[in-house]
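Below: a set of structures, written as structure tokens.
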Structure 1
Amino acid sequence: MESTNKIAILGANGKAGKFFVNEALEKGYQVKILTRNSNNIKITNGNLEIINGDARDFASIRELLKGCRAVINAVGQPKNESYIFSTVTKHILEAMKEFEIKRYILISGDSLDVTGDQKRIVNKIGTTLFKLFLLKMMQDKYKELQTIQGSDVDWAIVRLPFVIKQINSERYVGKCPFISN
């Protein structure tokens, strides 16, 4: 059964993942993360549980999701490896069904086109470039999207254009930098 405030976060070593882990811990959530290398995790918090494993491995996903009530997937693409997005999401959705977890939040990029988008021309150009130069990755992202849309979970896809590491620095706080959407 689900914990009342335990969430699973994948991609905790990445820019977006680190942000979500820190925010969740700050808000008092219990957080479980999956990592291939726990030495890269610099966070120490009594509410953080680290699971060693690989997001492409269903057994690792099962171990991560057990006891959680929601999942945030901020997985990035490992360098020089085949694309993992649709496989990871498929495993997540299978484990969510098994553990009766209903809430799934996927972190993606703004290069993903979705019906009803009203992107500005500069964003449309960026999306087109991704489709031209990273065709196989984008095909896998669309396969991931179709998998999510065909599921029965309560899902949301948050499409970040990029992550600013220094968002709390004096350069950004109280200012109006152009970030884009």
Structure 2
Amino acid sequence: ILYVGRLVRRKGVHILIEAFKILQRRGLEVKLVIGGKGYMEPFLRFMASDTDNIVFLGAVSEGTKPALFSEAKVFALPSLAGESFGVVLLEALSSGTPVVATRVGGIPEIIADGKDGLLVEPGDPEELAEAVAFLLKSPSLWSKMSLNARRKAVEKYSIDKVGRLYEETYFEALELARKVKILVK
């Protein structure tokens, strides 16, 4: 299980650690890799101190992210409060790593629940653990979601696709400005 992001309360990493402990109590052999820095790091390390298989990487460089995502079976984003457009979600999708994330902010606009990831309610370690376990115990579902994640990244969020969308939006704005200018005269 991989998390990459800031170690602040609203990111919900403390919920992820609780979910991880639930998975361990249920006998799942899992490892949690946490990449990032933030004011909650000492508290999170303390939370994890009674648990094996939690690794804190500290700050993660852009160059090391692809390897982390390719090694992970699941990327978790347990945010408690609104997320905007999460680039880290696109990084997970592009590597074919299924996502388990919360239904907050823009996350449900990026992750299709049951197709390229699973969405859970924020702040619920039990539901988060259930979703991760479900994905890890279902190799065929994991494979399907992995393929769907990669496909979505290529078809919807490739640099060419996003560039065309920006270009279209720019030209629409210019046309609208031209029309408004005509109306004002």
- [ ] Assuming -11000 is helix-only ellipticity at 222 nm (-39500 (n - 2.57) for each DSSP H run of 4 or more, over all residues; to 500) as calculated from a single structure, say which of 1, 2 it is.
- [x] 1
- [ ] Compare mean count of other Cβ atoms within 10 Å over residues 4-11 across structures 1, 2 and report the one with the greatest value.
- [x] 1
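For mean count of other Cβ atoms within 10 Å over residues 28-35, the calculated result is 21.0, so let me know which of 1, 2 that is. Numbers along the way, then the final one.
Values: 1: 21.0; 2: 17.5.
Here the read-out was taken from 1.
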Task: Origin of the value 20, 50, 29, 1, where P(r) over Cα pairs in 10 Å bins from 0, in percent, for residues 52-123 alone was derived from one of 1, 2 - done: 2
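Taking Rg/Rh (Cα atoms, Kirkwood Rh) as the quantity of interest, name the structure among 1, 2 where it is greatest. Before the final figure, lay out each step's value.
Values: 1: 0.97; 2: 1.08.
Top value of Rg/Rh (Cα atoms, Kirkwood Rh), among 1, 2, belongs to structure 2.
Each value in this text was obtained by applying a stated rule to the coordinates, not by laboratory testing. Nothing here was measured: the structure is a model prediction, and the numbers come from that model. Cβ atoms are built from the backbone, for glycine too; each structure is taken alone.
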